[in-house]
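Please treat every number below as a calculation from the coordinates, not as lab data. Since the structure is predicted, the reported quantities are computational estimates derived from the model, not experimental observations. Cβ atoms are built from the backbone, for glycine too; each structure is taken alone.
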Structure P
């Protein structure tokens, strides 16, 4: 074959030095936050409840895969902040690398396309900030979806059984990570059909077999959801389904919330890209997006005007991804309108961000000034977010800044309890983080594993929170436990400067079952009083 007709080898998504720097930075951040934080985040506290046991589902409308992974980390490293942070930051790094590989697969001859995708992720607050500060399931979803897209493109090129099997596995795992992964896969499949018609991957029998395999992997969890509809559908309250009564009001509020969520995800990346579009008309050095072979689709001219087209077969992949991005966004809006949702969180639209950011990355990397602006903005925000998470861990009022080890020691000494009952798990689930022998009981758990008759439970709530007191004692009573004596007050000290908190501690005893026989008289001939 003549040298002029040979297809050049694709560029590396990230050089080894960049991979090493990324891994070092993420591990260092995991270690620093493990030292600074006395407790875990809201989502992390939720996982401390669920990792007490293994099941096919747990509740809070969240699938079980992240809980399984964290349970495994607890078996290896023990229950503690290091196990959680190591898992979370490893998944974050896997997701960032996946975005780089996906963007480079879409733009194999655009230098720095992978780096641009990684830097664009640093402009999305729900990725760069919230995944460090709070999120759990969304981090796992972000780790899986880019690699799922990369596998999909490889399967489109050559649908071998091994690639289809890997694609089915990643698709099933992503749905087990977070249910909204279905938006991504539906958008990709629809985009493929729109871009390629009968040549699309979903039109092939082998792809249907892979889809059936993915469904089979989901069946145990689906069966659990059918058996536990309450814990599975509790998220409807947080979504505000039909909260405004009239359908048109719900639709209007939902559409507005959807738009605000989209702005929360894409406002900053869009600003950087727009500035680059207005001020950059030059191509960055080192880019050669020409390919040999293949036939461009009829709409390739329009894509070239957008700066994401090419005169080769790779343009088909970009058309697919453009349609997939639009389809995922349209499907998410359709779900909001049809379900009557009136509250939409940006993280729920994360599956729509993955294809859009990957598609935009190649364009930004191909523009000289836009690429320089992205490097400056991404690295600056990255540094700000790293330091900002340190402050968020120790600032006055932060739940992570309390000394839960001191609270655990006081409770052990004063009550000899081994089980904590509470409704405020954002604070008190941290007892298990500092002492894994604690058993936790909370209404968010479909299965209560800490309230057996042999346990010695205490009810906990912040002393100023009357609503939490009432809810906690009502939950304990529903489980067959009633107060024993008056509540006591102990101090929850802070590890960093700030105001300590007061915690009410209520000993509990097992409720005795009343009998029809009167109590037997004692030696003085007086009937002994019955216990409540």
Structure Q
């Protein structure tokens, strides 16, 4: 029965597309002057929307698959995806994992959430990076510890087992052989590397201990990997928007950023990436990709496992190393940890970087990289730059992991972050101006908020500071300072109960209203 209904819907869909093409041509012929023609993805989305509004496609019905729509309508898969993303943003359809797209049930207006941000668009041409001055200025203004830290890059300290970590640090120091401190060289503490390799194994990945190099946080790991595979002037692919520290790393090494459009739900546009890889001139090929496939900062997007597999295969085909930033991978709200792209790496081209800073021990600055075929190069760079990571911190984390309890802590952390996200999403829907769009991540602790076009995020950030609130304006997440009407919001600070009132204040400011001084900040 369902198959028959699906065939019927597909036939209606094809007929509606033909009718729409004819009516569209007719409208263009008689309009003086003609309106701007709809883009292909908009036209395709409009056809599906007509079928839904007419009742030909009803709530729960499956929408024609991307492959089927691409074949029958003579449009590219990326065009179909863009159409479906637009329909999702309008609340007309939704995706089901490994199943496809379905018509959404009607949602009562009182319970409706803000629409999802639209996918980014880029020129897909490489450019130099000069973002550090703006980043330092924005971060410098937000150093006041009395601010509500919606612009922070870290979750609240109250979410971490700091007392137990302190005891592990003291215990490790008592047991520490002074000779170990003096002679601590890369690749790092063997016991800690074994614990990290064990966690890879628990997630179904066989990673050699000798491949793991301990670093001073994930940022050092990422920078070392970038330096190992590039020279000044080389082109590096990044997401758009991307974490500002990635742009700063490219700026420091005099590298060109090639920003690729990225969707706020499922990550980088693989069709756009494939096209960019093919289009690069032979004298200036892409030398590396720096990506965050799981709970991307700032979008919160999660690339599905099959898309990660496709990404790894695409880059392997072109011989391009992938620098994977996976610092948020443990902060998933679903039942299982999303596999990193490293899980699909058969060629040793994926350098998997992570740390304990976001999930266990902020301030301890202990990260690592499983560097694949580049392990020797990364280890040598580590030795030539910062020599080693802090031995006491390595010992403390090794002790903590050996005692057990890390997964129990992670479960509590995830529950808290998921609860905070629900508060934040409801507050944005309730208090932000009409036309606001917001991401709905499946993990991490960031929301990406797309405000109406007239709102300038930098100006909003400065006005919010006057009310005791920091934000991360969208301009710092792009090499050319785009996303001027977007902000990243950190919802991972539950202790003071200020998330809802802070977002109420930001919403009022974004709407050019005078907010009440509900935070009592002066």
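Taking 4.2 as the value of distance in nm of label points 7 Å out along Cα→Cβ at positions 277 and 469 derived from one of the structures shown (P, Q), identify that structure.
Q
Can you say which of P, Q returns 46, 45, 29 when Cα extents along the principal axes in Å, for residues 93-164 alone is computed?
Going label by label, the one that fits is Q.
Work out which structure the value 187 belongs to, where volume of the Cα convex hull per residue in Å³ was derived from one of P, Q. Don't jump to the answer; show the numbers that get you there.
Numbers: P: 187; Q: 170.
This value belongs to structure P.
I have -19500 for helix-only ellipticity at 222 nm (-39500 (n - 2.57) for each DSSP H run of 4 or more, over all residues; to 500), calculated from one of the structures P, Q. Which structure is it?
Values: P: -19500; Q: -13500.
Only one of P, Q returns -19500 for helix-only ellipticity at 222 nm (-39500 (n - 2.57) for each DSSP H run of 4 or more, over all residues; to 500), namely P.
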